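Please find the structures below.
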Structure I
């Protein structure tokens, strides 16, 4: 499989899945949403925009997967792991830590905010791990 296929499985498919699930979640949760600042329709639109922005950022940060075209990166396990996980994994970790910190500080329990963030992050985590394992196994057996 080419690196572009790995990128597709690691980023594009999880982005589509996360977008669909987060849109459904926003429609279900946002249906009864009422606030001083946002109406239910505005909340759904904001959630969809946030989902698109998050997926785009992960997609851009995951372009480092293509560094594996270089023999120096491809042959070294540490460089391979860093190229695959450092930027997208760091961004995902920062997002999760920020959301948990916000939830602990300002909310009484884990609510829809943390669920929305988990819906956004879990597909990318799964996609990156799955494609990395497949890529490493294919390079080991190719040698």
Structure II
């Protein structure tokens, strides 16, 4: 008797999972997205550990426009440890509405000696770019 009840409960759970929609879409809050909150984003937690073992610090970043209207970005990246730091850095150029203009730079290898600071810089290929996001990740 108990075995039959357990089988019946199991069947009910199986068919309950097959219930059809309609399903309410879950909206993604882009305002919570780090790439919309900051111009420089560190993608690897190992590089930006908030518990004191921070490997990378962004000393400063700025942008300017060239004479022909293209945006030029600069970012100072500091290695906070004594070992050589191998990073990959990419810039995503965006229009005024924060949409990519599909002209991201390729991932560039950046080597930073221990306790040193390196300035990464790049310039957009055309005048469509008005904003940017610099992405930083550990090179494998």
Structure III
């Protein structure tokens, strides 16, 4: 499932779907805000990693709670349409960076840029993980 497929799915949601709990802590809207937070930093991370040839900061930790909390808070006041537009904007900026450097060159450095492609291509990748959460939340019957 691609990022574009994820967004296409989000465009089918009803307004009330966005407030459904997707995890113990997050609603569907929060999950999307979290995803945007990561996409928002990607252009800068791509540039910096290409320039320095140093692994991105998120390879050096597995504590992302503060980053995720901030991303969700940053987008708290956004409507679903605004969130989708924001995500599409950052997807475009990421694609521009990939095109500027060259996808082939980036893929040739999997230890530095594997995250850029794996998260979308792997069944257990970040996008698919959160898309499953969103779909499960939307499909649940409220008793």
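Each value in this text was obtained by applying a stated rule to the coordinates, not by laboratory testing. As the structure is a computational prediction, the values presented were derived from the model and not from experiment.
Can you spot which of I, II, III the value -26500 was calculated from, given it is helix-only ellipticity at 222 nm (-39500 (n - 2.57) for each DSSP H run of 4 or more, over all residues; to 500)? Before the final figure, lay out each step's value.
Working: I: -26500; II: -4000; III: -21500.
The correct label is I.
If we compute Rg/Rh (Cα atoms, Kirkwood Rh) for structures I, II, III, which one ends up with the highest value?
Going through I, II, III one by one, Rg/Rh (Cα atoms, Kirkwood Rh) peaks for structure II.
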